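Below: a set of structures, written as structure tokens.
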Structure 1
Amino acid sequence: MSTRKRFIATGDMVLVAMFAALMAIGANLTSFLVIGSVPITLQTLFSILAGALLGSRLGALAMTVYLFVGLAGFPVFAQFRGGLSTLLSPNFGFLLSYLLVAFVTGLIIEKSRTKALHTFLIACFTGLVINYVFGTHYMYYAFQFLAGLEAISYQLAWTWMAAPFVKDTILTIFAAILSRRMYGVIRNRA
């Protein structure tokens with residue numbers, strides 16, 4: 001039985017911290033524009049890029065660091081929010097989804113035999129779908145059961161996602177193209 005320990009290289013730690021910081025920046029660049037209860041942010045873009053460029057393990061680690069920093073009380077979530085009260089927010093499902101987005105996006109690329117553009121498009125759009133399905137369902141159920149707002153219908157929750165979806169679709173295509181171009185540089189660094 002091997003007692004080999006797994007260490008994270010210094011360069012990997014820097015990239016994890018960088019993507020956690022990018023999430024905080026992306027959360028607040030445009031987050032004061034709110035549709036329904038959904039702030040318009042760049043978090044989906046950065047979570048997809050984290051998975052595509054860092055891989056499943058490190059991408060998910062970057063999102064975990066971001067989540068814990070915010071839950072510890074630092075104002076890194078959208079609209080400069082943070083703290084444990086975020087656990088009861090209807091948007092907490094989107095924050096949780098970023099872990100899955102980064103992990104699954106990275107895993108699809110890692111498992112693919114080819115690193116062609118279509119692989120990155122499939123991986124990035126899978127991440128986008130995970131973000132929307134997980135986040136929107138959580139938002140709807142949070143309004144129904146945590147906030148007691150039965151007036152918020154399932155259709156209304158998805159309607160709120162129409163405007164961010166246009167932005168996120170364009171940014172997901174951009175993420176696939178950018179990550180495909182940068183993949184070799186990030187993964188083969190010395």
Structure 2
Amino acid sequence: MLVCSDCTREQAKLTGELAVSYDNVIGCGFSQLAALTTETQDNVLVISWARADAELRMLADHADSQRWPLVVLLRQLEHQDIDRLPAPNGYVLLPADSATALSVWVARACQVRDSQSQMESALATLNRRLEDRRLVEQAKGLLMKHQGLDEAQAYRLLREAAMHNSQSLGQIAKNLLLSLNRM
């Protein structure tokens with residue numbers, strides 16, 4: 001677990017609090033985080049920052065790119081600072097003076113990251129299926145045009161080719177389109 005803060009006193013306090021519940025809690029500053037990223041893989045990042053600024057956004061973006069659960073504690077948040085925060089997905093944001101134990105928020109950040117990862121995976125699957133559907137429709141259109149088939153016959157031909165070659169319908173459609181240079 002990494003604790004990054006713009007205040008060494010706050011960093012020491014949070015590191016000590018988390019060390020009671022977690023092993024291997026490392027405190028670091030903004031400039032040290034990149035080096036620690038290469039040394040450690042699966043982390044939870046806890047950030048304590050005075051206010052939303054460009055450095056905080058970079059830290060949050062870094063945690064997102066690494067797929068780390070993230071807890072952001074802000075000591076000061078003004079209305080105009082909201083736009084400086086990264087999109088509210090994949091992390092937990094709370095005031096620095098929260099009375100709830102930090103370990104509860106770390107657990108929640110892990111849940112949020114897992115949920116975010118599941119949604120991204122589901123979205124990628126849906127996008128892949130949508131692309132396959134688009135390819136199948138194009139391939140059916142070509143078969144209908146060039147072979148004089150109706151839509152049901154073209155689909156049946158693609159489906160039979162997919163089963164015969166142990167490939168997905170989308171892959172057969174893609175191969176057909178590539179072979180005819182229509183993609």
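When distance in nm of label points 7 Å out along Cα→Cβ at positions 48 and 96 is calculated for each of structures 1, 2, structure 1 gives the greatest result.
Taking relative contact order in percent (Cα under 8 Å, 6 or more apart) as the quantity of interest, name the structure among 1, 2 where it is greatest. Top value of relative contact order in percent (Cα under 8 Å, 6 or more apart) goes to structure 1. Which structure, out of 1, 2, was Rg and Dmax of the Cα atoms in Å derived from, given a value of 25.0, 77? Matching structure: 2. As an exercise: helix-only ellipticity at 222 nm (-39500 (n - 2.57) for each DSSP H run of 4 or more, over all residues; to 500), calculated from one structure in 1, 2, equals -19000. Which structure is it? Here the read-out was taken from 2. Calculating distance in nm of label points 7 Å out along Cα→Cβ at positions 72 and 104 for structures 1, 2 picks out 1 as the one with the greatest value.
A short reminder: the numbers here are calculations on the coordinates, not readings from a lab. This is a predicted model, so every value here is computed, not measured. Cβ atoms are built from the backbone, for glycine too; each structure is taken alone.
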